[in-house]
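S.K.: Please find the structures below.
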Structure P
Amino acid sequence: MDFSNRLLLLLEVTELGSFTNVAEQRNLDRSVISKQISRLEEELGVRLLNRTTRSLSLTAAGNEMANQAKQLRDLLSNTYRLAQNYHSEPRGLLKITSSMMFGRQYVQDAISVFQHQYPEVKCELRLEDRVVDIVQEGFDIGFRIGKPKNSTLISRKIARSRLLIVASPAFIQQHGTIDSIEMLESLPATVYSAPGLFIDKFGYLDEDGSEQHFQLNAAYTVNDVEMVVKSAVAGNTLAVVTAQMIQNEVIEGKLLPIMTHLNLEDFGTFYAVYPHRDAPIKTKLFIDVLKSVIGDEQPVWEQNIPGFDTLYTQVTSR
């Protein structure tokens, strides 16, 4: 590892907070990271980090070096990105991040098509159900629901994500026809829950066009969206799901859309987000491939729900 890479390593340590986190990210032993930082300090002749058993903090000199490292990283990134656009064919590494289910269902398919068309591009895909810092973690592109709060990121709409309410035939037989908000809120439901996120309230428009909400009776919480669907199929609960979460369950009669007269709000929109407006051609081409896999007008997942266009009268996606 040369001097510039050790300087960038210092920046990575400060951003991730510890040698251990960097070691896990790079799949290296922690001692390797520590030795490289110590060598950087020897080369510069100054202490860069205050080390304790529980924490790390930058010294005044370390803070200056970290700022220099940020400029170096930006310079290298921009140089590489600009060079990419002069290639006649896309090449290099494309780092992608996505939520688990969306990545397994559609991003993976898009990667297979993309690499067949552009064999000079290597792809790296990380699936995580958390909001990834695309810039800090060095990703070229990410896929998420909703526009990014970080206004410096560029976003491109991929597809809408509509909601439906589902229950199994056995659940409906046990509880009777579910035809009111009061009944919907009283029955046991499966709810997606993750650290800092508990999705049990959903919006709709009433007959007067006023915004209203209903809140599910969370009998079961789980941090995996596929388990939400499986729980509803099992027949103990109902669930509110996105159309993208449905595969063959409705077609095969394992789940039935209920309360279809409700004017449900969309859950949101899938966006591709990336750091630069003049992104490398490989980034733009990958988005085009993904959109061809999903479909331009109606996303392919809505085809798994017969007559979906007539259900849950749409509200404009936010």
Structure Q
Amino acid sequence: MPSAAESVDVAAVIVTYNSERHVGTLLDGLPAALGSLTYSVVVVDNGSSDGTLALLEGRDDVVVVRSVNDGFAAGVNRAVRHSPLSSAVLVINPDATLDPDAVPLMREVQERTGAGVVAPRVREADGSLSSSLRRRPTLARVGGLSFTGLPAFAERVDDPREYAAEHPVDWVMGAIMLIDRRCYDELDGLDESYFLYSEETEFCLRAGDAGWPTVYTPRAGAMHVGGGSGESATTHAMQVVNRVRVYRRLSGDLRAWLYLVGCVLVELRRGLLGRPESWVAIRALLRPALRPPQIGASGSLLPM
């Protein structure tokens, strides 16, 4: 592995948390995925209690950093600090894999377009297309009405035609992102206040506002299993509250109040349809003291 004093083309950073089932497969595939690029691999482990650390420390192709679990964004930023100087930062989840030469293809797009973030075409474990592209959050999109097929009402991009060609997008799911190092440095990395979820939303939108677009390319391929670090009612509540926080920071207090009401109504509908985690999310939205403490958003009804 390169030393901290050396420079590489790409710094691959991975944050693990009980990721024993998946991270080895990811690491085994990285040399082919990075092709002829020079690279480093740093894995920050956020306090795994399974065999993740033993697996990682048995390898000689990664630098392992032990950490307390202070969130995904904090883990990414910590991994970057432990990486050599690089032209780009590859943020990748432990339950994802990249196709051969995916990263050189993404880097070519980045250099040609001036993109701050480049994302590949992602497929599910069964080979089907993963809807990994997203539109900017708005009041009209708070309901997640993707079934309408109307962009005005759907934040998630489901139309397969939108995945056929390279084009700019508002934001992408954070499982696989190639970030230009100049963009990363200009924005001071990912915002650690979100702990988990929405950090990629905020980063892509903030980058775009600063002149660093996010670009999707189907030329590079990847697979994402999803749920590799576990999901629960608490993490769902975190996700919903963080959506309100992102929207407030983008749009101001008045519109954020309306967005908060919209989120409550959406979770109420889902709860009535049999999703118990939605009741936890509603309590977190309406009772600040019941919000997950990791996100530090318990000070007021409208979370910041």
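S.K.: Which of P, Q yields 18.8, 56 for Rg and Dmax of the Cα atoms in Å, as computed?
M.R.: Working through the options, I get structure Q.
S.K.: Please compute mean projected area of the Cα convex hull in nm², for residues 20-123 alone for structures P, Q and give me the label with the greatest value.
M.R.: Result for mean projected area of the Cα convex hull in nm², for residues 20-123 alone over P, Q: largest is P.
S.K.: Moving on to the next point. 18.2 is what came out when mean count of other Cβ atoms within 10 Å over residues 12-19 was calculated for one structure; which of P, Q is it?
M.R.: Working through the options, I get structure P.
Read-outs throughout are calculated quantities, based only on the coordinates presented, and are distinct from any laboratory measurement. Bear in mind that the values here come from a model prediction, so they are computed numbers and not experimental data. Cβ atoms are built from the backbone, for glycine too; each structure is taken alone.
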